[in-house]
Every structure is written in structure tokens, then in C-alpha cells.
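FYI, it's all coordinate maths here, none of it is from the lab. These figures come from a predicted structure and were not determined experimentally.
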Structure 1
Amino acid sequence: MSIDGGSFKQTKLLENPASEQVRDVETSMSPDYSEFLYAEGHLYMSKVYASKRSSSGDKEYLAVGFGTS
């Protein structure tokens with residue numbers, strides 16, 4: 001969302017897919033240890049630190065990008 005500082009009018013810039021897989025990736029990106037960048041209709045999320053893969057076999061995403069069509 002973009003919020004106008006004078007009128008407080010909200011404008012939706014991007015809505016990510018609501019699938020369980022996308023939610024899992026988004027919630028794995030902690031604001032304290034990840035970078036977020038929104039530019040020209042695209043949202044990029046990446047982890048700052050890569051770590052040794054856990055033995056659980058779960059996928060671990062280091063970066064993800066979303067965009068408008």
C-alpha cells in the first residue's frame with residue numbers, strides 16, 4: 001500500500017498470491033534478517049544470510065520476487 005501523507009488516501013501497489021506456499025516463503029523472511037525492496041511494480045525479498053541446509057528436507061528460499069502484470 002502507498003499512503004498519501006496529506007489525505008491518507010491508500011493506493012494498493014501489489015497484492016501477493018494467497019497460496020499457502022507463498023505465505024510460507026513470506027513468513028520465512030524475518031524483517032531483522034532479510035532485505036525487502038519495492039521498485040517499479042516489483043517486490044523483492046531476500047535473506048541476508050545463507051545458512052547450512054537443515055536435515056528436515058524442507059525447501060528454504062533465499063530470494064523471491066513478485067510483480068504486477
Structure 2
Amino acid sequence: MRLAEVEIIILNVGLAAFGAFIFFIIYDLAKQSKAGKFGTFILFLALGMGLGVFLIKNLVVYFFDL
């Protein structure tokens with residue numbers, strides 16, 4: 001296994017862990033602010049969109065490089 005392959009694996013694991021941590025932060029923010037169901041949905045939509053777009057961009061770049 002080459003170094004580049006190890007770096008790609010570690011990057012993907014790190015991004016998955018980062019994404020999970022971001023969603024935990026959004027959930028905790030909604031819980032502490034007592035946002036309710038609709039407020040929690042809006043928080044996840046607005047704040048999670050940034051992470052979602054970042055991940056979609058990586059997928060698009062990956063498929064164009066094939």
C-alpha cells in the first residue's frame with residue numbers, strides 16, 4: 001500500500017468523523033436552545049447544508065477524475 005492510498009483512507013475517515021461531530025454539535029445546539037421540531041429541522045438544514053455541499057463537491061471532483 002502506497003502512502004497516497006493511506007492518505008486517502010485517513011482523509012475519508014477524518015471527514016466522516018468531522019461530519020458526525022458537526023451533526024452532534026447542531027443537535028446539541030438545537031437541544032440547548034429548545035428549538036422544537038421545526039427549529040431543529042431548520043438548524044440541520046441551514047448549518048448542515050455547508051457540510052453537505054462540501055461532501056458533494058468532493059464526490060463530483062472524484063467522479064470527474066475517473
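When helix-only ellipticity at 222 nm (-39500 (n - 2.57) for each DSSP H run of 4 or more, over all residues; to 500) is computed for each of 1, 2, which one produces -3500? The structure behind it is 1.
Computing Rg/Rh (Cα atoms, Kirkwood Rh) across structures 1, 2 gives 1.14 for structure 2.
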